[in-house]
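Visitor: Multiple structures follow.
Bear in mind that the values in this text are calculations on the coordinates, not laboratory data. The shown structure was predicted, so the numbers you read here are calculated from the model rather than taken from an experiment. Cβ atoms are built from the backbone, for glycine too; each structure is taken alone.
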Structure P
Amino acid sequence: MDPAAAMRRIDVLLTHVWMVRAFLKHSDEAHEDEELAEVHRTLYDFMLALGEPLKSQDARRYLKLAQKKFSKLRDAAARFREMQPRVSTHTNFQMAAASLSAAVEEIGEVLSRASSPLPTGGGKGENGG
């Protein structure tokens, strides 16, 4: 996957992350639970870091920053998935956890495909033959 396509796909997936972040941020539960509030802050931090490279369409910088910050995003999604039953069993929270997990998993897949080394020299090796 070329860097520009990877950046565009991740940006689409971040719409899901943004909606979960907004849901959590404005929930009464996040005002009462610092651990849950930390999840929505981490989601925001990831997206904020990518804003400038997206605006300037600098796909390589965007992907480099996304790769650098991805482990924190992945960890926040896992923490939310773990804490969700304790925080609330309401369907909204269940769906938010599922949506965040799916989006983060696919972001990881896109980053993996985007960072895979591309074959050089037409696949004939270093000496062209």
Structure Q
Amino acid sequence: MMNLQVYSPLEKVLQTDIQKVVFETLKGYQTLLPKHVDYVAALNAGIISYVTTDGEEGYLACHEGVVVKKAQQVTISAQGVLWADTLDELQENIAVSYKENEEQRKELNLAMARLELGLMRGFQRLQRNDNGTN
């Protein structure tokens, strides 16, 4: 038995006891089991699967990150992490997250365009004032 802890920059996403965990590193797919030697690797963005001590599967989608195994503790830290019990649920979570991120990107682009427009108008007013006109 191993203990899996998964972190994003803002929170602990998951903590559970597991039998094994499978993930992709820069050198290919890896499987960690309880008797595996201590291990550190950079994660590729992708799907991480694990099997709990109860035999249930779970899935994580993550951006690039790091995995560390020390004794019976496996710690994964990644920029963005989504968790689900099934691949279908994970796919839905990814779609919702993508949609939310896309909406935030559009709002940010709109805010940036307004700031640029305001800045240009301010420069035009300054130019007119420097030329002696109002």
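Visitor: Out of P, Q, which one gives 3.4 for distance in nm of label points 7 Å out along Cα→Cβ at positions 60 and 100 as computed from the coordinates?
Guide: P
Visitor: Moving on. Name the one structure among P, Q that FRET efficiency 1/(1 + (r/R0)^6) of positions 76 and 108 (r between Cβ atoms, R0 = 35 Å, to 0.05) of 0.75 was derived from.
Guide: Q
Visitor: Moving to a separate point now. If helix-only ellipticity at 222 nm (-39500 (n - 2.57) for each DSSP H run of 4 or more, over all residues; to 500) is computed to be -28000, which of P, Q is the source?
Guide: P
Visitor: The value 37 for percent of Cα pairs over 17 Å apart, for residues 28-83 alone was derived from one model only; which of P, Q is it?
Guide: Q
Visitor: For relative contact order in percent (Cα under 8 Å, 6 or more apart), which of the structures P, Q scores highest?
Guide: Largest one: structure P.
Visitor: If Cα Rg over 2.2 N^0.38 Å computes to 1.25, which of P, Q did it come from?
Guide: Considering all the candidates, the number was obtained from P.
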